[in-house]
Every structure is written in C-alpha cells, then in structure tokens.
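Pasting the structures here.
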Structure 1
Amino acid sequence: MKAWGLRLFAVLGLVLAGYFFYLWVWAPTSLAVSTLPVERGRVEETVTNTRAGTVTARQRAKLSPEIGGRVVDIPHRKGANVHAGDILLRLNDDTQRAAVHMAERELAVVQVRRERLCLEAARAKREYLRNQQLRERDLVSTDFLDQIKNVAQTTAVFCKQAQVEISKARSAIVEAKAMLAKTVLRAPFDGVVAEVDIEVGEWTTPSPPALPVPPVLDLIDPTSMYVSAPMDEVDSARIRPEQPVRVTLDPFPGQHYRGHVHHIAPYVLDIEEQNRTVAIDVELDDRQFAATLLPGTSADVEVILSVKEGVLRIPTSALVEGQRVFVVEGELVRLRTITLGLKNWDFVEVVDGLAEGDPVVISLDEEGLADGVPVVVRSTSETR
C-alpha cells in the first residue's frame, strides 16, 4: 500500500511538471498592445505638396544701372528700408551734366537764330504785301514784285528751319537729361535692400545681350511674401482659390500657420524624372508675420478641401492595409474591415465597422500582432 502511494505521488508530480513545462514552452502568451478608443471629432480632407515649397517675394528686383560708370555714392546699405524713388546708387555724372549744359547752350543759340530769321521773314512778308498793292496801281514792275516775293518765301523757309532746329535742340536736352538720370539708380518700390555687390569707386558695366552681368543690388518687398508649392496634378482639379491652407515652416517646427490659396498655375510643370505638378501660391493670413520670413525658406502646405465635425474618427496611423484595423475584443485582438470617409495624415473618418469607444490598436509595430492573438492592453496613460 505504501509503495502504491509513492507511485501515485510520482505520477502526479510528473503530470504537474509536464503541465508547467507546456505553459512555459507552448502555451500562448498575451501580447501587450496600446489602444485608443474610437472618438468623435473633426476630420479634414487635405492634399499636400509633393516636394517642399518655398517662401518667395512677389516683388523682388535685382537691379543694375542702365549705363556704365564709376560708383560715387551708395546711400542705402544691406538691410536698409527704402521707399519707392529713393536713391540706391549714384554714378559719376560729370560727362552727362556737361552734355546737358551743351544741349542747353545749343538751344539758346538756335533760339536767337530763329528769332532773327523769323523777324526777317515777317519783315519780308510785309514788304511783299506792300509792293503787291503798289503793283496793282502799276507803281512797281512785275519783276521787282517777283524779287520781293522770292525774298519773302526764302526767309519764311529759313524761319521754319530754325523752328525745326529748336525742336531738335529741345530733344537733345531731353536725351541728355535722360542719360543724366541713368547715373542714378532708384528703388522701384518700397522694400528692403537684401544685397549690395559693389562698392564706392568701383566701375559697373551694363549687361550686353549675349553676356549677362550679375546685378549690383537686390531689393525685396517684405510685404509681398508668399509660399509657392508644387501639388500633384491628380489633386489640382480639386484645388480652388481662397481654399484654406495650413502651412508649416522649417524654422518653426511644430507650428502651423493659416493661409489661403491665392493663385493656381494655368499649366502643368513637366520636368524629367519628376512627377507632373501644378504650382500654387499660398498667402499667409498673418501678413505681419509673413513679412518677417526670409525668401527661400522651406515650407509645406496642406490644402483643406472639406471638413466634417463630430464624426467618428481614428488615427490614420492605426490603419492596416488601407481599410482594416486591429480591435481588442475581450482578451483577443481581431482584424476588422471598416468603411472610411474623409482622410488626412492625422485622422480618418469611420463611416461603418466601428462604434464609439471601441479600442483600436495603435501599436502596429508589435512583433507577433495578428488576428486572434491574445493581448493585454497597456494602461490609458501609456496609450496616450
């Protein structure tokens, strides 16, 4: 009897050991996952740029004098605020001023000549008219009257020629003054001097048609800043002027700035080895902030096509293979197919397949996550 009890005890020990070995080796373990409950909120349908956009100035001018010469003054340096018409650069103008002086002297000379010639023409005409009356009374001969007439006609021609010379002289003055004005480079609009690539005493040369010369000044209007962004041609048909836009800028990570579509390019840009795109111009609603941005700054845009409030939504990152999600049901996780509505990078609208409060798995990178796997849900604080 004693031996039989020992054998029974040994058998039970082996069974228990086998059971625990099974649990340790083969029995499934619960996978720890993070979840978020299906909630109601705002969902936007958006489209984004295909490549980084760029902050650009609508008014930006790279300036150079129209004529060559030696620089004698640069009143406004880099970073200076200027108004339209302010002098940015002045060239030596001795030659141009001399040309204006000579043209004015020439005008004075031809005016004196015209006055003398036209007085002679007027006197000759009066003489002709007087002798014409005398001829009617046979007091002068026809030959004499013809001589007086020729003198009157000749002096009239000289008077008219003098008038033409005055017009030419005045035109010469206008031309000389125009050349004098070209020795001064003025701001075409209010703005900020971005670059000055010349110094006092240096020579500047106008750019010939076949050999462009770099400009000497760069002027930017900071109030005209906007974002230019390339959009996929597939999305272009849904983009309209004045649609709201959310803008992010590389120098301000995590910040979003409101704007609107200002202009849509009337053509598709086709560049080899790149997707075909349509450029849009986006103006920031905060124009004061926009004026502080530097041209060339990288920017991304989200054009908001439509918005729904108070709809069921889940994080877009919770989607599996497009329209499926993992949902915790009891102690198991199930792969469920759902119907989607509006969608963006952050959230997607749930039209059917989930109810408010359903726990959706968001830790999709957990190894072993599959339909029917036992799971344990982490605490709400971990999930959030």
Structure 2
Amino acid sequence: MNFLLAPNAMKGALSASKISAIISKTLRRKYHNATIVSSPIADGGNGTLDCLMNVLGGTIYAQEVTGPIPSIKVKARYGITRESIAIIESAEAIGLQHITPSAETIAMSTTRGIGELINEVQKKGCKEIWIGLGGTATNDGGAGMISALGIDLTDENGDRLREGTISLSKLHSMMNYELGRMNNVKTIALSDVKNVLLGEQGSTYTFARQKGANDDQLPYLEAAVKNYADVVEKTIGKEFHSISGSGAAGGLGFGLMAFCNAEVVSGIDFILHTIHFDEKLASCDCVITTEGILDEQTLYGKGIAGISARAIQLNKPVHAFVGRVKGNNQDLKRQLGLTSLTQISPEELSTQEAIRDASWLLADAVYHHDFNHGDTEAEK
C-alpha cells in the first residue's frame, strides 16, 4: 500500500514532522512492504514556517521581539527563502504558548512583535512577505503591528495610546500613517479561518474566550476594536472590516489589509499548492492526516478540510487521527468527507495527560487501525 502522510501539528503536543516520524515508524511495523511518502502540512498556524522552509529552502533566523503582551520579549524565528521571500509565523512572536491566557493578557495584548519582524525582513531586502496568521494570543486588530511600522496612535489630546487592545477605545487619530503603509512590498497573509473583524462571527466573539477573555469582557473588547476599525477606515477612506479573513489572528488580518496591502488567502490551499501536494496525492493509495482538535471550525479552512477536498476529487480515502473531537464524530466525518475519523485520546484523560502521552496514543491508534475499511479495534 502507498501511504501519503500529511500531518498537521497537534498544537502543544507534537509537531507535524514528529507526527510524521511516529506514523511512518508505526506503519513500517505493520506493513513491511509499504511505500510511505511524508509531506507535513500547515494551514497558516503553528508549523507554517517549518513546513514552507523545508520545501522551499533558505535560512531560518531568530530575532528578539515583543511578545503577545508588552512586558515580555520572545525569540521569534522567521525564514528567508532562496528566492528572498520572507516567511513569518505569527505564533512565533505572539502565540498562546508564550503566556498563560487570562482576562488581563487579552486586554493588554499586542501585535507589535509582528511589526518588528516585518521591519527586520525589510532591512534584509525582502520585497515579498508571507505571514501565517494562526495560533495567536492577541486581539488588537493589528494595532501593535502598525505602531511598530511607524504609525502613531493618539487619543483626543494627541497623546500616544498605551499598548494593548483595551486602549483602542480611546483612539482618536493616527499620525504618520502614510509613512507606515507598505506600498512596495507584496504581502500574503495565510489564514486558517474566514471570520470578519466585527460582530458575532468576528474575532472577539469567536476567538477571544480561548485567549483568556471572560464573557463580561467581550463587549468592551469589541467596542475597542470597533473604534479602532472606524478610525482606520475613516483615515484611509476604505472599508476592510467586512472582508473575509479580516478577523484572523485577533484582527491582524485587518491590519495587514489596511496597512500592508495584504491579500488574505486560505492558508491550507496556498501551502498545499506551494508544496506540490496534488502531485503526491495522485500517486498514493490513501492519505493519513492529523489535527490537535477537530470541531466545527475545522470545516472552514483548517488543514483536514483542505486535504479532504482534494482527495475527494481523486477518490482517495482520507484517514484522520485527532487529539480531541469536539462535536458529533459521525457528523463531522461526513461533512468533511473523511473515510475515518479517530480520536486518539480516551475521554477520561485530561488535556495534560493527553498531551503527555500523545506519542504513544498516536502510535497505538495507527497500529490498530484498519486502513482497508476505516475502523479501529476500539470502534468495532
């Protein structure tokens, strides 16, 4: 049997490359004559930098930048390909892994670190930048980023705002905004969601809870981001907040559209095209993919959805192994067009235990899976 391994990272537990190694080793124990092609993927979130750099080649650098809150500094990696394209993974600088999310951290969250990375790659002469938008701890609409690019955000007295999302409620005007706009650099933002900036389907009401916000806080965060969007759009004279993807990465998509002329695209589609996934798919018998958590959001731009859509066109079976399924397993399996959907961690395990045992749980699930029919021993 010819297997194509296309794992996405299980955030907080296993990288895509580690998952690929575990599955490959397990399959060789089970099928001695198997042909295995490994093609780790990403969808704009965690693992995007490594996925693209492994295929395109180039140099990976590390730069100290502002983390997801103003008081911390982090070492963020970024890449420059052989073709001088800069690749920035937002989670490297402003990812959830850098903090313990809380109501306080989301209120003061900032994307300044992304602006600092953009400044750095421009100094190195890059005229094209790809930015992965997933896995962030921020909700400031890109305000911190544009501040780092040289735009002053001021209140009604002309004083600079304090860094952080909640301060945007006091934003009155922007100074030097033309100097901060990137008109000579091509910017592509890779998103794993299609959400707009504002409203019930916007960045705050959809994602802020998982970044530490409490329910009482949501209206205040939404009002702050709305005020910011109003000032930005009035200053520039163009609307961005209702464009698909503007709400990605806590509204970083909005800031990139407005000030970097960014095109926000489906991260999984862009990456699968870049790594020539369709060519590998055509010659395999089945695909194995992974995800940390599979839920309703997976249907809208996540890695498994992108892989399954392509596999269906070629009538290739797709077997998905995930850390947790949030929702009805059979409904999600059907909606995604999967041959099988296996949750590797038992319900009784805590998240911490599942992360700790992820390597063993994955290997065990793969070993006992029937790739001819899509069942595991546990499911029979």
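None of the figures in this text is laboratory data; all of them are computed from the coordinates on show. Given the structure is predicted, the values throughout are model-derived calculations rather than measurements. Cβ atoms are built from the backbone, for glycine too; each structure is taken alone.
A few remarks follow.
- Structures 1, 2 were compared on relative contact order in percent (Cα under 8 Å, 6 or more apart), and the highest value belongs to 1.
- If P(r) over Cα pairs in 20 Å bins from 0, in percent is computed and equals 30, 54, 15, 0, the structure in 1, 2: 2
- Source structure (of 1, 2) for FRET efficiency 1/(1 + (r/R0)^6) of positions 36 and 292 (r between Cβ atoms, R0 = 41 Å, to 0.05), computed value 0.95: 2
- Identity of the structure behind 0.00 (criterion: FRET efficiency 1/(1 + (r/R0)^6) of positions 132 and 300 (r between Cβ atoms, R0 = 25 Å, to 0.05), calculated), options 1, 2: 1
- Of the structures 1, 2, the one that 0.80 was derived from, the read-out being FRET efficiency 1/(1 + (r/R0)^6) of positions 60 and 356 (r between Cβ atoms, R0 = 35 Å, to 0.05): 2
- Which of 1, 2 yields 46, 35, 31 [Cα extents along the principal axes in Å, for residues 52-267 alone, calculated]: 2
- Among 1, 2, structure where Cα Rg over 2.2 N^0.38 Å, for residues 252-323 alone as derived comes to 1.29: 2
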